[in-house]
Structure 1
Amino acid sequence: MNRDPVFAMLGLAARGRNLVSGSFSVERSIREGRAKLVLIAEDASEKTKKKYLESCTYKRIRTEVYGLSTDLGHAIGQESRTVVAVLDQSLAETVAKRLEEKRRGDGGDI
């Protein structure tokens, strides 16, 4: 099975209720300081990317642009999702580590 390890971790976070998705929920988690990692879909509009990158930079929350909105949604058992936020620090660190491994070419099957 060649499943993306980043999406697999997002699925685990969603099942454990350590992830929120959708604009309203993610914005609220950023404002309240609960978001530990925010992922924005690559196919999100530039305006959307800018909005989340700026608010997360201000709150010092790690932000990554990764995957397509359909892939983000599918990973968490939903339809298309443009933005998701991981709420658990440990899971956020694991997702970030998987992203870095994937970018270096070390990522593979899980």
Structure 2
Amino acid sequence: MQPDHDKAGDAGGEPSAIVRNLGMIKAAAIIMGVLIIVLTAVVIGTIASRLAKMSAPPETVSLTVPEGVTIRSASADDGGLVLIVDGPGGSEIWRLSPAGAREQTIRIISE
């Protein structure tokens, strides 16, 4: 009669597949743990850098208007300023950044 531990498939003393590959399993677990830590740091760094770039618009903005141009109307929101101006060439709509730089000019032409 054979002992009970021989009946479980331990013939010849060969270790199971899990025991044979235990070193590879440990290495994979360590590599995945390091990757999780590194990628979490990258995500936090990306969020922090994007938040740092988002700054509040300046409290005071100085605009230089060309000679002969008058501001008829002005409006502001989070996206910047919109000015309606009258000049020697006709009316224009100026779209300005929150810092006061002109981003777009729309000329109004009468037919």
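Nothing in this text is a laboratory measurement; each read-out follows from the coordinates by a stated rule. In this text, all values refer to a predicted model and were calculated from it rather than measured experimentally. Cβ atoms are built from the backbone, for glycine too; each structure is taken alone.
Determine which structure produced the value 2.6 for distance in nm of label points 7 Å out along Cα→Cβ at positions 40 and 88, calculated from the coordinates; the candidates are 1, 2. Corresponding structure: 1. Out of 1, 2, which one gives -16000 for helix-only ellipticity at 222 nm (-39500 (n - 2.57) for each DSSP H run of 4 or more, over all residues; to 500) as computed from the coordinates? That value comes from structure 1.
A value of 24, 55, 21, 0 was computed for P(r) over Cα pairs in 10 Å bins from 0, in percent, for residues 24-79 alone; which of 1, 2 is the source structure? Mind dumping the intermediate values first?
Numbers: 1: 24, 55, 21, 0; 2: 15, 22, 18, 15, 12, 10, 6, 2.
Computed on structure 1.
Relative contact order in percent (Cα under 8 Å, 6 or more apart) was computed and gave 40; which structure, 1, 2, did it come from? It would help to have the intermediate numbers written out before the result.
On the way: 1: 40; 2: 13.
Corresponding structure: 1.
Who wins on mean projected area of the Cα convex hull in nm² among 1, 2, i.e. which is largest? Please report the intermediate quantities before stating the final value.
Working: 1: 6.4; 2: 16.0.
Answer by largest value of mean projected area of the Cα convex hull in nm²: 2.
Kindly point out which one of 1, 2 the value 8.0 was derived from, the read-out being distance in nm of label points 7 Å out along Cα→Cβ at positions 16 and 64. This value belongs to structure 2.
Quick one: mean count of other Cβ atoms within 10 Å over residues 72-79 came out at 10.4 when computed from one of 1, 2, so which one is it? It was calculated from structure 2.
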